[in-house]
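Pasting the structures here.
Only the coordinates and a few stated rules stand behind these numbers; no lab work does. No experiment lies behind these values; they were computed from the predicted model shown. Cβ atoms are built from the backbone, for glycine too; each structure is taken alone.
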Structure I
Amino acid sequence: MTPSKYFVIDFDSTFTKVEAFDALAEISLKDHPEKESIKTQIAEITNQGMDGTLSLRESIEKRIQLLSPEKKHLAQLVNHLKSVVSESFKRNKDFFSTYADHIYIISNGFHEFIEPVVVEFGVKKENILANEFQYDANGKITGFDKNNPLSSNNGKAEQLKRLNLPGDVYVIGDGYTDYEIKHSGLANKFYAFTENIERENVLSKADHITPSLDEFLYLNKLNTAISYPKNRINVLLLEGVHPVAIELMKAEGFTIESYPAGLDEDELFEKIKNVSVLGIRSKTQVTARVLENANRLMAIGAFCIGTNQIDLKAATKKGVAVFNAPFSNTRSVVELAIAEMIMLIRGIPDKSNKMHQGQWDKSAKGSFEVRGKKLGIIGYGNIGAQLSVLAENLGMKVMYYDKEEKLALGNAVKCKTLRELLNAADVITLHVDGNERNTNLIGSEEFSQMKKGVVFLNLSRGHVVDVKALRENILNGKVAGSAIDVYPYEPISNNEEFISELRGLPNTILTPHIGGSTLEAQENIGTFVPGKITDYINTGSTSNSVNFPNLTLPILENAHRLIHIHNNVPGILARINQILAANDINIVGQYLKTNEHIGYVITDINKEYNKEVIKELRAIEHTIKFRVLY
């Protein structure tokens, strides 16, 4: 940076996420009977002062009068403000220490609560310009120094004029008073900071809108904690993912667009063009055609267990990491399976329907306990295994079949063949994955091998059961009760009619793919998946990725991290190291992992390097994707 650049930064709603007076209201009015009414008035006065519809001095006077604050309240306020520093400021703490001589905090707030917060970031005390409170003998705040220009309209401009900084001035803030500096001709550019709040009349006057400090540093080519502003990373979330996911990704600084429903292939093909991260549930199909148009896509988050709705081969070929939530909704699916098998073995669905029609059919005929019954679990993964434990606790005799070798839990017995399980089980439940090889895993032949009167559940994937064969076996009495949560075709939104041959059948429970749809499960998924995606973007870690080699990486300090994704062919690592050696670049750390299709190389290098090196690394043959993380 040339020595002639100076940065003037606002405090309230810029350096911190909140207006200090609003936070002070929570403290000074803690036990006041009219607390909520006064807080509303304070917020209105703050906004009027910020947008220029109320004089600054009036705004300060009215707020102090309403708050009746005392000196003892300020220590609590400072502690709170330290906990709500803007996320992008925390990410870029080095910026403040690196350019401490050229950074000024100019605020219409007060020294008493600003200085303790900003000095921890390396801001010099003499570069903090703000108002100061006046107190009475008992420590009550009675007013402020009215000779300070920052207590008056256009005070920031006047204060900056007195500084007479010998160079270009760049202002970052969220209020009208920040714009006044530029309007007075004392600043080269005004950046409207919108990470915490947006004021329309301020945005219209800004030279640039900066959703984060990352964006400001990127535009001005200053040192930053990340190589690319997170607000430029567009995240598309479909099918109504849990709000916690949206909040977590917003807190990271990403630009979020969300929809309550899925998109069809043509819609997603168009929408995906400028998307860096895609979040879906089970309905949205991410096909090879869609991925062909996804030139900016870095990661896909499946907010569910399965990933068969994603063309994993095409995603891998494109260098797109895919993450899912293999454990987060396990308990919810298991509880639904337990509940449904109890309801079906008691014949409750039919009895309930008769009651709705006015028929009182009190009888024990066809109604049984689950205790002592044989439960056959097809697919002994996370869900199947947990179901096994709970079912055994209910007194059921558990047997299972899985193509892979799985350790039996409790007293569960592994069946050598699927036929063995089908022949013996009183209740059969499917918990297999959505792999194509499982299509029509259960059809006419398999139903013929089951006991007469069997209870049948499918909470896995719709295509694993021949629906026509299931219907026939319900109608002929072979299947005494059935619960189905998944279907070969599922409506793309709640507005589309559900069409199925299974509608209207006796003792049949149909649910709209809600096995994992509990508030607890969705919140767990909403936390888990964004965490994995954020780790991937922030550190390059691919832990729990379903298609990338799994690497858990340390947070990097004082170095650059280079991420190289390539086709799994020999010699790529050697070529990377040859380029680095030829440019006298020291490798701080290096990590390599491969799978059948791709190689994933993480290289940490010294801070200083020739930019041409990046071009050379991108140009290596068989490179799929390359990015500089820091």
Structure II
Amino acid sequence: MSETHDHGGKESKFSELGFAIACGVSLALGFGLETLTDTPSVVPLGLYVLAYVLGGFFTLKDAIASLRHGKFQIDTLMLVAAIGAASLGQWAEGALLLFLFSIGHALEHYAMGRARRAIEALAELAPETALVRRDGATTTVPVETLAPGDIVIVKPNERLPADGFIILGDTSIDQAPVTGESVPVDKSAVPDREIALKRPDTVTAEHQVYAGTINGAGAIEIAVTRASSDSTLAKVVRMVSEAEAQKSPTQQFTDRVERWLVPGVLILVVLLMFAWVVIDEPFRDSFYRAMAVLVAASPCALAIATPSAVLSGVARAARGGVLVKGGAPLENLGTVSAIAFDKTGTLTEGRPKVTDVVAASGVDESLLLTTAVAVEALSDHPLASAIVRDGAERLGGKAGEVATDIRSVTGKGVAASIQNEAVHIGRDELFVEAGGVALTDEIKTIVERLRKDGRTTMIVRRGDRYLGVIGLMDTPRAAAVESLKRLRKLGIRRMIMISGDNQNVADAVARSVGLDEAWGNLLPEDKVAAITKIRDQEKVAMVGDGVNDAPAMATATVGVAMGAAGSDVALETAGVALMADDLAHLPFAVGLSRQTSRIIRQNLYVSLGVVGVLVPATIFGLGIGPAVLAHEGSTLVVVFNALRLLGYRDIGST
């Protein structure tokens, strides 16, 4: 059972189970006739032979397939043991061996198939057809024929057929199939269709949609950005399927054990077959004992212990909006004791926000804000956008003043005019360059206080009068504090924020989210050095956006990318990708990984323990029948224990 063969799909899996059941019925009839009636012996023998044929059919197919690949595996050992039992006249026990082995094989294939179907079900989420508007007419076409630039109409409560962005209509979309988000996400049309069509890579998350997600109550039109084979959903399905073939450290270990164990078993069996030379017993007894040991020592449960758990864990992660690219990152994430976080876009929202509006003495706050909003409305700088957005909100939508003649002073701020009055907004260095009235002690004090709290400060001067200071900050994500608490409960002892921002900003964000350490002023190469330093002390995960944090992610024990849905770079960069831009999914991923590691260890204890007990027991007289029952029973225990991962629940989430 170290290698499962598909037998050609669902139908043949049922036929395999049918053959195994028929084998058991034939065995039971033969045994009943032999022990309870005076039926001629040829009748029970015929039923046993039939049981051999039925029970050995798929086992023989698997053995031949293994031998063709140059592998001498467990299926072959089982056939040899059954033939050996028959040669001793133990037809009933040989038939029992084949029945239990075949029923175990069939149930194992069925159980493993459940994990695979959990993955394959993702691929079936996208509809088969789409309603497309072409040349002024609407037509229904197969999803495979959609091309970037096509306009697709999606009615309420329908599944989306392709990745793209909304060009008409507002709605809420259930993105759980792709990102794992528990509540629908509000989506709206892009403000400028032409610009979005020319530069789809600039479209932000509130306008993006993904194939396989479910539209809410609003009818929408979307512009397709990817062919169906390149959609986020298709990539997830493909990567999860590929992950099955990527072996974890434990699986590599068990493979090495198997390579030594199978030849060792064969040598032991050959030696035991000649025990009659040393021990005063007939060859028949030595041969029977050797066959019993052959059954007991076959590492079926060991072979399936890790891959069954890895497959179930990867499938469960995919259902929860977490892409795990193989057994190694799945196990590694479960073993980390430290996590390093990038700041911008990971612990914080990734966009500045007005946090403080401090008017100078004798100045009304509304004057400060209306002046700042009027000037910054003419600028395309991210800080200017934040002041316009949040300033207008604080003003309650009141009409502001109109600024003219804006000019930028690179790296320092901007200058403009309002009602023929000069206005300057920026850092303190701007006012040295601009001349005029020097910074007052009051303004200097406000700036110093805000900077200590990690704020970026914008001083506003109108004419010769300083109106006050606006403080901005990339604010922590709403889920950050709770997520870090849950990670601590899971046993993460050390959490560090590494950032390119100055140390004051890093310290302020760290305090606000409850982090132990914050390392600021780090260039990309400094982040790699920081991760290397931590990794030399303990196993560490690096969490970032998968773009500029890629080198640090590659250096860590395991890299975790945030907001990977729709991002090719993030999907390719990390071993683990959180499809939603939501830090709350990280504790789920860590918890699932730790549960997977626990189940793998349990499976190894069971599989190795059973072999360790059965081998000496069969050497000292345990028969083939009990050995088969214990051996095949342990295999099923291992498989169904692994399948518990499919039902894993993140108990710490809300």
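Structure values in brief
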| read-out | value |
| --- | --- |
| Of the structures I, II, the one that 4.1 was derived from, the read-out being distance in nm of label points 7 Å out along Cα→Cβ at positions 351 and 439 | I |
| Distance in nm of label points 7 Å out along Cα→Cβ at positions 79 and 327 derived as 2.5 - corresponding label from I, II | II |
| For distance in nm of label points 7 Å out along Cα→Cβ at positions 39 and 487 computed as 6.7, the structure of I, II it came from | II |
| Origin of the value 9, where relative contact order in percent (Cα under 8 Å, 6 or more apart) was derived from one of I, II | I |
| Of the structures I, II, the one that 0.15 was derived from, the read-out being FRET efficiency 1/(1 + (r/R0)^6) of positions 31 and 103 (r between Cβ atoms, R0 = 30 Å, to 0.05) | I |
| Origin of the value -17000, where helix-only ellipticity at 222 nm (-39500 (n - 2.57) for each DSSP H run of 4 or more, over all residues; to 500) was derived from one of I, II | II |
